[in-house]
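*Asks:* Each in structure tokens, the structures are laid out below.
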Structure 1
């Protein structure tokens, strides 16, 4: 069974890219000849870079366009089109699947990496506008918005806010329960991890004056030591203190594969990666700290009283909380078909987010537009090629059925 980790944090390729090692394979990637690469200006004074775009229109174009929103890319990485993310482990290049059926395809780097819900949504709207300008008037009949992980939340935002622009969507392994819930999940894991393993995150590492740093005061250059220092420390800590590790996962309820003891390390690295690579950009983008655990009561440890007395407490900024809700806490106002695909043991984006969003959509009376496909498996975006193809097919069928009705 071939699996793909589409839009998961590509840890080692990203580190290669960020830390300046030899150029990764995707830098020499060649898009199909029918694809046109270019750029669009952002007009964003805070993040002035252009978004890189690619548009592919097959000779037998059927009037349908698929737009893809890529997953999280650390702010430290350069802007790139998501060719790696669109290539399955068996070598299949996903856009070719659409192009062979007559669909046009388009995607963007976004003009900002890191936390980019706002910027990605804006960029994809501009990309759609540009696509309309290069094809004959009235020739574009349907637009499908798709995305994975962070990109899946962008797809959901666009479906809820712009139902007249997008006809259906597919969100893979996406935080459809919203940014605030995802922030709580990631930061809670970090502060509880620090309680049980207080000497892992120190800076400058392996220096006489190294000092511990907390969940919201990550040194700007800490990411440079992720592979050489922090990964080995995290693994050693988890392996050397199995009772503390068990309590960490009981308190945080982070996903584990009971059949694979190594999944504890995978989950910890996945969530702590975001802490080191994403915290500073998240605070800068949101205009303050969006996380608050002053009133959180942690349970499940051997001594909850000590845990709650000693765990790091963080006070949020109201402006940052509002930003996180704006980009993006879903409304449930779904008026076009959405298919979601999610593993039940996703260590980065808990499956509970799917449950929460389904309940919200039901409260708004819009359940007819939502199809949740759950995959009983561990891993973020850990899907087989067949599962992805079936989800794509279901999205198209739902949109075409709506047009007939």
Structure 2
């Protein structure tokens, strides 16, 4: 068999274990590689996902499958490319997505280079996604199991990556994956799915951020849903002015509302968050609708339908749009029936695309809650993920 050597990213979970098993069954030559990306367990809030246990489970799976196994320490690269970026973005009041960055910068970059240096033809992971080769290009599609589809986390990949990746469980339901693992006595068959920060585990985010971002008392300001800041008039006849205005983030000021409490640092909060305020006395939950890390103020609104939470338009810098399938671009895609999501597991939403000056505007048919700077928007054509970008 030509092109038959595959390095599998064994994470110590059931998905990558079954991915390795299936490829072995198909006759591929397999090498199991475990990535050690995190050492500091001081900020984890449970022992659910310590790297040592995961590494041991990955090794046991490799022994069961009778395949070579190695551990690679990428903790320096992980700190430089992911952790430092996270601190920088949170300090600016943005909310980064480390899992997407981890796939782009670590798993399908540094790790892939190591795999190819070992003579691998492909890298395989346990992602619930599919790659289809058609018309001299590679298409990234949602996984068969809609409840587990992980294409969103892969939205920053491109043709160079997709040429070298295999997703063996992309056509399987999670229940079937566990059934295969159990039937073949893989130690990870009943293991819980990992949760939390990519390769770190389940963490207390404030504790994690406090390693570098210090606590600083500031005001919590409630903005009424009837505030005049939401009565913005703009020229409906000029489409680009309309899009620009609808995509803007309101620059709240202290005088726009009333002080109702204190917090320990604006950089610890994100738009849409409702936990961690510890402020009562309202009929409906309070949600973060804005933060200002310069003045150290956070702004809240009462109820999930507060106008400060809801928007229909977002924008992405054109220079930063990642066309996963480079057969698409703005010119040949903006008239297509497209959908998008702004967070993992969100139901796909109908959209239209617009371009003006240096921005790509994504306009949703329905109002979206908590469109957050620093997060990613992923754009789909049916089940194919064709593009993505960081929300400005």
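Read-outs throughout are calculated quantities, based only on the coordinates presented, and are distinct from any laboratory measurement. Since the structure is predicted, the reported quantities are computational estimates derived from the model, not experimental observations. Cβ atoms are built from the backbone, for glycine too; each structure is taken alone.
*Asks:* For P(r) over Cα pairs in 10 Å bins from 0, in percent, the calculated result is 5, 21, 29, 25, 15, 5, 1, 0, so let me know which of 1, 2 that is.
*Replies:* On the way: 1: 5, 22, 33, 25, 11, 3, 0, 0; 2: 5, 21, 29, 25, 15, 5, 1, 0.
It traces back to 2.
*Asks:* If distance in nm of label points 7 Å out along Cα→Cβ at positions 152 and 320 computes to 1.9, which of 1, 2 did it come from?
*Replies:* Clearly, the read-out refers to 2.
*Asks:* Have a look at 1, 2 and say which one yields -5500 for helix-only ellipticity at 222 nm (-39500 (n - 2.57) for each DSSP H run of 4 or more, over all residues; to 500), as calculated.
*Replies:* Structure of origin is 2.
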